[in-house]
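Given below, in the form of structure tokens, are the structures.
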Structure I
Amino acid sequence: MAQFITNIEETLPALRGDEFTRTQSRQWSSLSTALALAGMMCIPILLSYFFFAGQSLRLDEAQSLWQSSRSATDILTIVAQDVHVPLYHELLHFWRLYFGDTITAARVMSLGFYLLSIPALYFLGKLAYSRNAGLFATFLFSISPFMNWYGNEIRMYTLFTFFVILNQYFFVKIFKGEANDHVWAGYALSALFGVFSHYFFFLNLAGQAVFYFVRRGVFPAGSFKRFVGTMVLVVAAFIPWAWYVFHLGTAGFQEPILPVPTSVNLFSAFSQFLFGFQNDNINTFFLSLWPLTIIFALVSLRHNKKLQLTTEYLLITVVVSVALAFFGSFIVTPFFVSRYLIFTVPSLYLLLASLFTNYSPRFARAGQVALAALMVVMMAIEIANPTTPVKENYQEAVNYINTNATVQDSVVLSAPFTVYPVEYYYKAPAPLSTLPEWNEYAYGAIPAFNPAQLPQQVKDETQNSQNVFLLLSYDQGYEKNIKDYFDSHYKKLYEQNFSDDLNLYVYQIRYGTSATQVSTTMQ
């Protein structure tokens, strides 16, 4: 795309002769860039409209809706008990007040920040490298399966990415010697909003700190004092929030259990950044190519011999951020998740765009087309595949319960936090409960599962029921215990899988209605 635009710009002046002045040429360049960016912004909009907007609400999205449905002050308390910061939830709260309390309206806010990130990334790429590199990186960003997935999720990840891009833009301006008071103000404000969009924004700041001390000589005089002043402002603003979270002492109680990462998780994250969520066979193929990819990158860097400052900076931010998240998962607690590292995606795409500039135009153009085509194919596979990423079909599962459960039945969920997406769709007259028993409005953690208490809890939730609808998802290590108990004590009438790891089982508790009548009714 970038090369195509360049060819047009070079051809038109020759056809028109002196009629094209330098001013007119610059105007045409600005117009063509604007049109290209507008076209790139249309890609996520169309993908959202035709493929993503109509998907079922997922667990994380349901939590965002539940949290943002409270008052602005209550949101602070609720989010402080989670593992996130409150900016996104506060914005979503007021967004829903003005634009409607629907899944589509909430997803549009995430899509909006994704769309704003597209021109922001172009200007960062143009500043860091060139117009063409910025356009190509931005094109990859617009067709990215990974970014389009989270661009349509009711979560903070596109807001987070947007502030990282802005912050990096001002940081690059500073070490390129283009800093003034407005640039420093932009850097400080983007950092301030950034740390309240996601905790991992501090990893971005850590990468910048490493680059500053490695390349301190390229920064203008007085930069150190300004950086210190900015960090004092950010820390001073963040300390009250950190104190509040520490004071409550309940952060993370509602989060699913995360495994300790392995080297496979590390390389899979980069594969997801480029090609989205794929099945094991495709992932294995891409993982096998990583040694060749690394060799290609090293050869490209050697071909250039001396790294550009912006390349050093982007490499450091990616490496430092990923390394801190990976090794921190061993030292503190597992928190290495690809979506938390989404802020490194723009830097990764810019680095890819810069690699192609080390080769002849013909080879570079072929490589760019091949990479873009592969990402488009992977996008199509991601959309078509029902399990990658996991499309949590709570909507269909709950609609089935709504149609078949009566006031004489009961509905039991596990893991307990899956009550969030279920409640959004739930309209059946049967009482709704969880195993382990949990009140989502109560202060504190979800109670731990106790096998010895399971019989009494099941009795409490089902003793007056004709049938029980048991919906199991997000296995927290005790799902088999629950299912085995129901299988051994009650007659199973029906079961259905609605999506990966989302299974519904119907059991007959009392025998006032024959199994044949119940089964026929449900089908």
Structure II
Amino acid sequence: MATLKELRDERLRKLDELKKLGVNPYPAHVNRSHALAEIISKFEELNGQPATVAGRIINIRKFGSIAFVVIKDASGQLQLFLSADKVQELVASDSQLGFAQLSLLDPGDFIEAYGQVVKTKTNEISVDVDKMRLLTKSLRPLPTKQDGFTNKEERFRRRYVDLNVNREVYDRFIRRSKFWQSSRDFLNKNGFIEINTPVLEHTTGGADANPFVTHMDALDQDFYLRISHELPLKRLLGGGYEKVFDIGPRFRNENYSDEHLPEHVAMEWYWAYADWRDGIKFMTDMYRHVIKETFGTLKFKLGAFDIDLEKEWEEWDYAEVITKHYNINVYDCSLDQVKQALTDHKIEVEKTDNKARGIDKLWKNIRKDIAGPIWLINTPKFISPLSKVNNDNPESTQRFQPIIAGSELGNGFSELNDPIEQLSRFVGQQQLRDSGDEEAMMLDIDFVEMLEYGIPPACGWGYSERVFWVFEGVSAREGVPFPQLRQEIDEITRAIYPDIKI
């Protein structure tokens, strides 16, 4: 079997021959009248009519004076029929190739073909080619599934190859686009305004996460890449907007897992004059809308979990669940008791240096076995520093989180708008941060100042593309087009470019 270098050298030879003929192998202009799928779906209407199509060559079969070329575009694939006595001759100035130049084409090249829509003797819908133009000469052959292009690392590094070889991966990112489009459509339909907020922040907050740090030369100051959209959007409530949202990337300097990526896309909305109960109803409807628009169903088999989003969503009280499983009162227990419960249930204890982190680990040990959908409510105040407390239990907050297939797939609460209380909670978080908890929130005094001017009662919500990954049934890195990887240059590429420093 020929090596990649040998195959590439042969294509370079063909490229050189094309250039010697005066052919531009990379022209800018394309004449395309129909997508390939349209030729097939509208065959009765287009039969016998002229059409110009374009796409990537999948296969070339030549039998003497006739040839069959299969091409594909984003819509599908189609056969081209070429006959030596019909295909027009070389017109190099227009990148037009004749039948005699067919041998200079390879699978992977992009071509344009003009001709009549027909059915061949084998009843295959085709274009009977009159003119053929070269659009792009490829220098590397695409692998096929039969070639074994299944290595995850290789697929992630060359996702553009993966998308060509594995149609299910190609379709996945169409669904990912639908997920975000349907999220945006639902919010727009309900009167929300999309306002983009900064990625670079002096002080970052809105979540428990370790931020990335960068430096802005123009101001000669360090900035953080946002870990959340929350605080800028709530500032917009202070500016008079009543329904706002933002969709975009956020950055958390943490490790990879099947459910987390350091960079990912998220959405947050904030709704003035609404509370958490309004939010629960709204998000139940939004989940059903977005998931149905994305996947075409509300019923899923996700690993061991059978999920039905149409059914009534239960509500589980955070403290009651912890007490039931561990016999611990989350509002009146010591760190030692939490550590003992972690030890008894074989959960990591070593990095548990405060009660909030330990109880969160206990909860996650329960969460992993919950099919859902349920709403987890009444989270303790010490775990929810930006949420309003419940009137009947000031140690708990008006927070709501959906649990589906063992994951928390969002986070919402009645927003804290008391500036004195907010400052007190920020101070508590900053003390945790100063004592070594890098994920605790920073003290944002500008945000406190904004609250002193006043914002109305409001509900806020956020979810990330983890929702899509879970329902798609893939890991985080499988669920994004280009996951971050340690940079590496393979030896084949180094050998191909020996004079280039890479």
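Computing distance in nm of label points 7 Å out along Cα→Cβ at positions 129 and 457 for each of I, II, which one ends up highest?
On the way: I: 5.3; II: 7.0.
That would be structure II.
Supply the structure label, taken from I, II, corresponding to helix-only ellipticity at 222 nm (-39500 (n - 2.57) for each DSSP H run of 4 or more, over all residues; to 500) with the calculated value -9500.
Values: I: -21000; II: -9500.
Structure of origin is II.
Computing P(r) over Cα pairs in 10 Å bins from 0, in percent gives 3, 15, 22, 19, 15, 12, 9, 4, 0 for which of I, II?
Working: I: 3, 16, 25, 24, 16, 9, 5, 2, 0, 0; II: 3, 15, 22, 19, 15, 12, 9, 4, 0.
Going label by label, the one that fits is II.
A value of 0.10 was computed for FRET efficiency 1/(1 + (r/R0)^6) of positions 33 and 89 (r between Cβ atoms, R0 = 25 Å, to 0.05); which of I, II is the source structure? Please report the intermediate quantities before stating the final value.
On the way: I: 0.10; II: 0.65.
Only structure I yields this read-out.
Assign the value 2.5, calculated as distance in nm of label points 7 Å out along Cα→Cβ at positions 105 and 401, to the correct structure from I, II. It would help to have the intermediate numbers written out before the result.
Numbers: I: 2.5; II: 5.6.
Among I, II, the structure yielding 2.5 for distance in nm of label points 7 Å out along Cα→Cβ at positions 105 and 401 is I.
Relative contact order in percent (Cα under 8 Å, 6 or more apart) was computed and gave 12; which structure, I, II, did it come from?
Numbers: I: 15; II: 12.
Of the structures listed, the value fits II.
Something else: Hey, mean count of other Cβ atoms within 10 Å over residues 361-368 derived from one of I, II reads 14.1; which structure?
Numbers: I: 14.1; II: 17.1.
Label of the originating structure: I.
Just so you know, all these numbers are worked out from the coordinates, no wet-lab data involved. Please read all numbers here as calculations on a predicted model, not as lab measurements. Cβ atoms are built from the backbone, for glycine too; each structure is taken alone.
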